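Listed next: structures, encoded as structure tokens.
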Structure 1
Amino acid sequence: MSRRKYSADAVLLLARLPEPGQVKTRLSPRLSPQGCAAVHGWLLQDALVRLQDLPVARRWLWCGDPAAGQALLHSAARRGWALQRQADGDLGARMYHALRLALQRHERVVLIGSDCPGLDTQRIHQALALLRSYPLVFNPAHDGGYILIGMTRKALGARGLFADMPWGSERVLRESLLRARRAGLPVGLLPPLADIDRPEDLPGSSVPERIWR
């Protein structure tokens with residue numbers, strides 16, 4: 001029997017399309033729904049450009065309803081991002097679905113969001129390198145969450161990493177590490193980075209002031 005072959009690395013960008021009232025709602029009331037969507041749209045477009053030259057087997061953009069953002073999705077496709085529609089369910093269910101499908105094709109998978117403009121190709125290479133030694137990798141965020149999760153197929157059975165997680169709270173990383181320990185999964189950690197979730201995150205960030213003023 002021939003052995004199944006997998007390509008090595010893939011990067012998944014999980015993002016909602018910039019619809020007012022649906023994204024970056026924690027930036028209100030400092031910003032209007034349209035302002036929140038503008039910040040989100042800038043962050044997403046910036047991530048698509050910043051990471052377009054990653055030398056990995058595949059770059060996937062997992063997004064919402066394609067009918068809601070045709071121009072942005074066409075731009076993503078031109079930059080080499082393969083498009084997939086997110087599954088239903090909460091954030092954990094959508095993350096697990098994307099990771100599970102990607103790990104059917106790839107040996108090492110990194111999943112990111114679009115909220116961290118400091119996440120560059122070098123940091124993703126570091127995450128993929130750690131996945132050669134660890135089945136699970138996190139890049140913490142300063143607010144107690146994480147901006148990157150990397151997995152190999154060995155970690156895929158730990159579905160509890162994503163179920164009933166207090167997403168958006170300062171407990172996310174701590175709870176994730178506890179669940180990984182209970183599942184017997186060694187974890188590699190990268191230095192923390194700042195993401196853009198709240199109004200106080202905007203000053204000093206790379207988001208242009210004209211976007212969020």
Structure 2
Amino acid sequence: MGSTTVIIVRHGETLWNRERRMQGHTDSVLSDLGRAQARALGARMARIAFAALYTSDLTRAYDTARHIAGHSGHAIVADARLRERAFGVFEGLTRDEIARRYPQEYALFESRDPDHVIPGGESARQFMARSLGCLDEIAARHRGETAVVVTHGLVLDLVWRRATGAALATPRPLPLLNASLNFFRLNGSRWELEAWGDVSHLDDGAVTCYRSSQRA
């Protein structure tokens with residue numbers, strides 16, 4: 001059986017992306033630009049053959065996936081394990097607001113301790129176990145095929161780390177682009193990065209990149 005391709009798609013821009021607020025498990029709707037990005041993404045995906053369409057169940061990801069399904073005709077399979085990392089008490093706040101309200105917790109968060117659990121949220125290691133576990137299941141289900149997964153910036157970051165061997169504490173040199181296509185290939189159980197940050201379906205003025213809530 002041939003190799004498996006998983007196309008990881010980051011959702012379109014949201015209002016909270018623009019305001020630089022921690023989103024996590026809190027629903028933040030797509031901005032006008034985010035909806036335009038999703039429409040362009042859907043038209044692009046109509047030209048790509050794939051077997052199945054998965055998404056996080058959070059609105060920003062699901063609404064992005066709907067634009068893909070509208071062109072491709074695929075059923076959408078939503079899975080809560082594909083959600084962004086849960087940021088607990090940080091959600092809805094900017095980094096400056098978090099630093100003022102929760103200085104000790106913010107310092108622990110910035111220390112990059114993978115086992116630090118944000119109050120009401122989860123640790124980086126817990127987040128990694130659930131999201132990558134889900135992606136491994138999807139890849140196993142579609143051996144020799146191509147699957148599309150619409151998810152969030154830090155899930156994409158984790159797949160990059162798995163494919164490159166970068167540690168959780170290592171800064172990522174690549175941007176997380178809204179409505180981008182990121183191609184990974186699996187040979188056996190080994191994840192390999194094939195192409196990153198493809199936004200050729202977007203006009204130059206429609207490309208948005210925001211600092212990750214966890215790492216630059």
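FYI, it's all coordinate maths here, none of it is from the lab. Note that the structure is a prediction, hence the values are computed from the model and not measured. Cβ atoms are built from the backbone, for glycine too; each structure is taken alone.
Assorted remarks:
- Rg and Dmax of the Cα atoms in Å, for residues 44-147 alone from the coordinates reads 17.3, 50; which among 1, 2: 2
- Winner on relative contact order in percent (Cα under 8 Å, 6 or more apart) once structures 1, 2 are ranked, highest first: 2
- Entry that produces -9000 once helix-only ellipticity at 222 nm (-39500 (n - 2.57) for each DSSP H run of 4 or more, over all residues; to 500) is calculated, selected from 1, 2: 1
- Label whose coordinates, when FRET efficiency 1/(1 + (r/R0)^6) of positions 100 and 188 (r between Cβ atoms, R0 = 25 Å, to 0.05) is calculated, return 0.00 (choices 1, 2): 2
- Ranked by mean count of other Cβ atoms within 10 Å over residues 84-91, structures 1, 2 are led by 2, which has the greatest value.
- Source structure (of 1, 2) for FRET efficiency 1/(1 + (r/R0)^6) of positions 164 and 196 (r between Cβ atoms, R0 = 30 Å, to 0.05), computed value 0.70: 1
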